[in-house]
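Next up: the structures, one after another.
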Structure I
Amino acid sequence: MSEQAGTINKKITLSRSLKQFISTLSGLVVLLVIFGIGNRNFITTGNLLNVAVQTTPILLIAIGQTYVLISGGIDLSIGSNIALAGVMTAILMKAGVPVPIAIVAGIMAVAIVGIANGALVSFGKLPPFIVTLGTMTAVRGITLTITKGIPISGLPDGFNNIGISKTLGIPNPIYIMIIFAIIFGFILSKTKTGRYTYALGSNAEAARLSGVNSNFSLIKVYMFSAMLAGIAGLVMAARIISAPPTAGMGYELDAVAASVIGGASTMGGEGTIAGTVIGAFIISVLRNGLNLMGISPFIQQIVIGVVIVAAVFFDKIKHNN
């Protein structure tokens with residue numbers, strides 16, 4: 001029964017998701033054309049690869065946020081988890097811990113935060129907004145306390161190569177982005193975890209009555225979000241060859257923006273990783289194109305904010321029709 005409930009909910013959203021994906025993809029194409037006409041340097045191999053690299057952390061955190069939004073929640077602790085993963089990994093590497101072990105430890109540190117978020121939401125019955133707002137503040141405080149507000153630099157080359165090296169002429173972060181988009185796209189669309197996530201967002205009580213372990217499923221969703229934020233934090237730290245405790249500030253908005261623009265509903269039960277990919281690229285293309293046109297970063301924030309509100313507005317209209 002639980003699988004049937006999830007499958008039915010998923011089928012109901014397929015038509016909407018396809019229309020949303022086509023609409024979002026069309027918007028991305030329009031942006032590419034506009035910026036391509038506005039600046040000849042935009043449509044160049046170097047700049048497009050740069051856009052893809054800039055998209056990597058946005059997409060990673062947006063994938064996690066998409067899972068959370070589909071389940072009917074929201075994760076505001078993403079930015080702080082970005083910083084925590086980078087700081088913990090950097091501290092361990094500086095202490096002589098091998099790079100792979102330090103990376104795993106950094107990701108596990110934020111996974112604990114995600115599990116705590118999920119447990120408080122599921123078992124504690126607390127609002128996701130309040131829970132993740134609290135952990136966002138607490139985790140940021142932890143990173144600032146550990147580092148005394150000073151970025152950790154002098155990271156080993158074996159780690160830095162993750163962010164600055166290329167393989168077959170393609171920057172390594174792009175491979176990371178593709179791999180995780182495929183993995184989590186598969187999980188969401190082809191596994192019980194994905195079906196249960198949709199079921200929770202569509203009707204949590206019906207899902208529970210159908211046999212879905214709601215508590216475990218929610219914990220898993222928030223753990224995914226935290227771990228993906230951690231991976232994004234490691235990519236960012238490797239790119240700048242430093243782990244600042246202030247990393248990731250404001251990235252919660254990028255995650256929500258990319259997810260909602262890509263079709264994830266703030267009301268739960270809808271969203272796809274394919275749509276989120278397009279949404280993340282729209283955010284990056286907007287920033288890159290506006291930069292090339294000499295538009296102030298302050299104006300860019302206004303544009304991104306308007307895009308977020310517009311996406312939520314149309315999502316509301318879609319559900320009222």
Structure II
Amino acid sequence: MAQVTMQLVKELRDRTQAGLADCKSALAEAEGDIEKAIEVILKKGLAKSAKRAGNAAAEGEVAAKVAADGKSGVLVEVNIQTDFAARNADFKAFVEQVLLAAEAAPEGADLGAEPYPAGGGSVEEVRAALVGKLGENVIVRRWARLRVEGAGVVRSYVHMGGKVGVLLSAQLGDEAALKKPELDKFLDDSAMQAAAMAPLFLNKEQVDQALVAKQEEIFGAQLAEEGKPEAARPKIIEGKVAKWLREVCLVEQASVIETGKTVDELRADTQAAIGTSLTLLDMARFERGEGVEKKEDDFASEVAAMATGQA
């Protein structure tokens with residue numbers, strides 16, 4: 001029989017969100033086999049429900065789907081409380097159906113009110129039933145769609161099994177260029193860059209001037225704190241804003257694929273290679289749990305509480 005260590009208990013707790021004592025008991029019953037212990041937890045219904053105090057739905061999956069003709073694509077984020085539950089087959093099937101619902105939905109629709117493609121009512125009704133079945137909160141958090149007309153294409157990229165998803169749309173001067181491998185490489189590389197480098201905007205034109213003004217205010221305050229002469233600040237602020245724009249705009253970013261070039265310079269190279277104009281039109285990027293406040297459990301405190309009989 002394998003020894004039931006606190007490391008094993010912690011791993012089981014992280015994976016199931018069950019209580020510390022329950023995890024220890026399940027591991028003892030499973031003779032230290034963590035996979036069998038998970039089955040014990042599930043069979044006894046010990047995995048925590050959505051009502052657990054302070055537990056937010058920040059795990060789950062970001063998923064993308066591009067239409068067969070490549071002219072449109074949708075991106076969805078569906079959240080659940082634990083990574084363990086996010087791997088459940090029922091949850092994954094629900095995400096797939098939400099993607100289909102988004103694909104069929106009108107622009108800006110509330111996906112919860114849309115018909116569930118597999119039947120059984122609306123997306124919201126099926127979501128509520130899934131919460132009851134899995135014992136964890138499930139949230140259809142957000143969705144986006146990109147479309148192109150004529151000689152254009154939408155490309156998707158999903159990273160780390162649904163942690164980050166990206167849609168990218170491009171317009172071309174000639175439909176024949178869609179068959180060029182150079183175009184495929186550029187779009188794939190650019191979507192991966194967006195996933196990895198987390199740009200907030202596609203280009204400078206998309207940046208709200210109010211946001212630029214806010215950054216100028218922040219930089220100005222920093223310079224004042226540093227004691228920089230007031231007369232010198234405008235030029236320094238201008239440089240800092242330019243650097244910030246290069247960081248937050250995809251086309252301005254330094255490429256992670258080819259050293260010494262920006263994404264826009266690679267676009268220009270690709271344009272020359274395919275023999276027609278190439279313009280990046282829009283971008284959507286979702287990162288799972290982004291902006292959702294998660295409660296961090298204090299494992300050490302819980303162990304101490306259990307040891308003193310307070311857990």
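Thinking of I, II, which structure, once Cα extents along the principal axes in Å, for residues 95-158 alone is computed, gives back 46, 23, 18? Structure II accounts for this read-out. Computing helix-only ellipticity at 222 nm (-39500 (n - 2.57) for each DSSP H run of 4 or more, over all residues; to 500) across structures I, II gives -13500 for structure II. Which of I, II yields 0.90 for FRET efficiency 1/(1 + (r/R0)^6) of positions 215 and 271 (r between Cβ atoms, R0 = 30 Å, to 0.05), as computed? Working through the options, I get structure I. Using the calculated result 19 for relative contact order in percent (Cα under 8 Å, 6 or more apart), pick out the matching structure from I, II. Source structure: II. When Cα extents along the principal axes in Å is computed for each of I, II, the one that comes out at 66, 59, 38 is II.
Every read-out reported here was derived from the displayed coordinates using simple, explicitly stated rules and does not represent laboratory data. Predicted model only: the values in this text are computed from it and were never measured. Cβ atoms are built from the backbone, for glycine too; each structure is taken alone.
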